[in-house]
Structure formats: C-alpha cells, structure tokens
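In what follows, structures are represented as structure tokens.
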Structure I
Amino acid sequence: MIEDIKKDASERMDKSIEALKQSLSKVRTGRAHPSLLDHLTVDYYGSQVPISQVANISIEDSRTLAVTPWEKQMVQVIEKAIISSDLGLNPATAGMVMRIPLPPLTEETRRNLAKVVRNDGEAAKVAIRNIRRDANSDFKDLLKEKEISEDDERKAQDDIQRITDKHVADVDSIVTQKEAELMEV
C-alpha cells in the first residue's frame, strides 16, 4: 500500500520533470534546433498537424533551420504558420526549401528568457510539491483507517520528502543548465 503510493508519486514527479524539459526545449538559445518548431501546427486537409509531420526540418548551420515540405501546396501554409508564430522568425523561401535564419539574441532578450526559464522551473517545483502533499494525504487516510501505524506513516512521509528533494534538485539543475545555455554568447 505505502510502496504503491510512493511509486505513483515518484512516477508523477518524473512526468513533471519531463514536462519541464519539453517546455524548456521551446525556449531558444540562439542555436538552430528542429524542436523550435515542434509546437507549430498547420492545416493539412482539414486537420491541424505539427509541421514535422508535413515537412522535413533540418539544421543547415548553427543559426539556420531548413524546412522542406513534402508537398508543394504546403510551402505557403508552413511559411504563414512560422511567420504568425510567437517565435519572431522570418523564413526565406526558395522553391520548395524554406531557410529560417535565427537572429542573434540581445542581452536583454537573454535575461527575459532566463526569467521565463526560472518561472517554468518554479512551476515544476510547485507541481512536485503538490504531488508530495497528495501522497502525504493518502498516508494520513491510511492512518485514519488504521491500515498503517503512526511509525509507518512517519517513515513513509520521510521517504516521500527524500523523493521530493531529489526531484526538486533535478529541476534546479535543469534550470541552471538552461540558463547557462541562454547566457552563453
């Protein structure tokens, strides 16, 4: 019973960390990376699909992405999606290939992106602490129902705290690494 709750809490905390990593992959660091366009969708025969499902996205050089649609009519649709996105990118189209140069980040932009990274990290920590609270609540319920002793409950809460501390430390290291990546010129 206790082990199931701890295992569930740990898995949910792992998912929070994965969500943080996914969120931070969208924060650009000045280097070209295909994941920058992951969250953009285009209309493809009546349904919204990610650009990666209708085009090949590759890295041309450290500051340029190349997008090659698989169908000619998708060129304008993808170009429009990139321009209207919140990324501030302007693709240059030559036939079927779109080259997307990434403008260099200014110091101010880097600082603002670092704030966004810290806020995402804080949100992940809050989610992890909420999972800890839920697990501790489950332990209290088991104690009320006399399914576990007070000693078992105390030990389980200590274990959950250790798991929480480990995950919070992981979040801190991920955020620190991303901030260092951002401030790198």
Structure II
Amino acid sequence: MKIVVGLGNIGEKYENTRHNVGFMFIDELIKELGKKLNQKISTAESPKFKAEICKFSYEGEDFLLVKPTTFMNLSGESISKILNFYKETPTNLFVIYDDIDLPLGKIRIRESGSAGTHNGMKSVIQQLGTEDFVRIRIGIESRGTSSPKQQDISDFVLSKFKEEELSEVKKAIEEGIKELKNLTISK
C-alpha cells in the first residue's frame, strides 16, 4: 500500500494558509481522483490514527491518503500509527509539505533527507526513526519576491496566501500530483 500524507493544521482558521499546502494537495488529489473514477471520494475522521483518511485502489495499487489531525508539530504520531497498523515501511510513504526555502510554487522531490527547519517533518523523522522516505516539498517562499526579507517565520507560515499567489500554488500542486503518480505507480 502507498501511504500519501499531506501535512497541515486542522480547522477553518488554517485553511489556505501556507503551512497547509500538504492538506491542499490531498484535497486536490481527492477531487481529481473522484472525477477520474467517476465517484465521490472523501476523507473520514479516524480517531485511532489521529487523522482524516481515504482508502482506495487505483490502477491496481492500494492507496491511503492522510491528513493528520494532530496539528503540524505532532504529525509523526499519526503517520507512525498508520505505518504500524498497516505493517508498512517508510519506503511506501510519501509526505507532502510546505517549504519556506523554495520559491513560491516550485516543487522539489527527495527520497530522503533531513527535516531542515520544518517542525512537522522533525516530528515525522523522530517518530519513524528514519529520514528515508519520499517527500514532495512545495515552495511558499518566506524571503523573496512576494514576501518581506525580515519577518517572523511562524507568523508567515500561518498566514493565508494572497489571491495572486494561489494560482502559483495550485500549479505546483498539479505538478506535484503528476510527479506523485509517476512515483507511486512505477515504484
């Protein structure tokens, strides 16, 4: 089974914030799959996994889409519970999250690596005890063209995207979904 996790924070307050790009990715993937499979696909709350989950099959492969409900800094708790329950290894894990060090709308895919400054990823790596799993990072650009050079990073990642930024982010999510399909169907 392929486990695809989008990192974010739960609640209306955090919708369309920079830190919720992972949730936005999962929502868009669900919407796209629903159209392709001509059926309603949605997540359901799973207190056991501390997550909203969606399980389905696509092109002969089983998938579990996950949005942890633990808040960002404890995301690893949810992912660890899921991997343990399904007896899956991190080699079948794909984590999507925001990256303040990438330009807005750019994606970067890595099969391993450190958490950098991302607290959600620090939690995932700590809980799993490994850095060896695929991650798709989506740039939210903390210091550059569309954001001030000096700012509080915490406030920035919890701020909502400006309308003109959303189109760049949506393009990145679409590109990320294509890349995810290539990674998961061929792996």
Among I, II, structure where helix-only ellipticity at 222 nm (-39500 (n - 2.57) for each DSSP H run of 4 or more, over all residues; to 500) as derived comes to -11500 = II
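Tell me which structure, out of I, II, gives 2.6 once distance in nm of label points 7 Å out along Cα→Cβ at positions 33 and 49 is calculated. Write down the numbers at each step before the final one.
Values: I: 2.6; II: 1.0.
Answer for the origin of the read-out: I.
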task = Of the structures I, II, report the one carrying the highest value of Rg/Rh (Cα atoms, Kirkwood Rh).
result = I
ask   = Just checking, which of I, II has the largest value of distance in nm of label points 7 Å out along Cα→Cβ at positions 105 and 161?
value = I
query = Quick one: FRET efficiency 1/(1 + (r/R0)^6) of positions 57 and 97 (r between Cβ atoms, R0 = 30 Å, to 0.05) came out at 0.75 when computed from one of I, II, so which one is it?
reply = II
task = For distance in nm of label points 7 Å out along Cα→Cβ at positions 65 and 89, the calculated result is 2.7, so let me know which of I, II that is.
result = II
query = Thinking only about distance in nm of label points 7 Å out along Cα→Cβ at positions 121 and 153, which of I, II has the largest value?
reply = I
ask   = So mean count of other Cβ atoms within 10 Å over residues 1-8, computed for just one structure, reads 24.9; which one of I, II is that?
value = II
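Every read-out reported here was derived from the displayed coordinates using simple, explicitly stated rules and does not represent laboratory data. Fair warning: this is a prediction, and the values are worked out from it, not measured in the lab. Cβ atoms are built from the backbone, for glycine too; each structure is taken alone.
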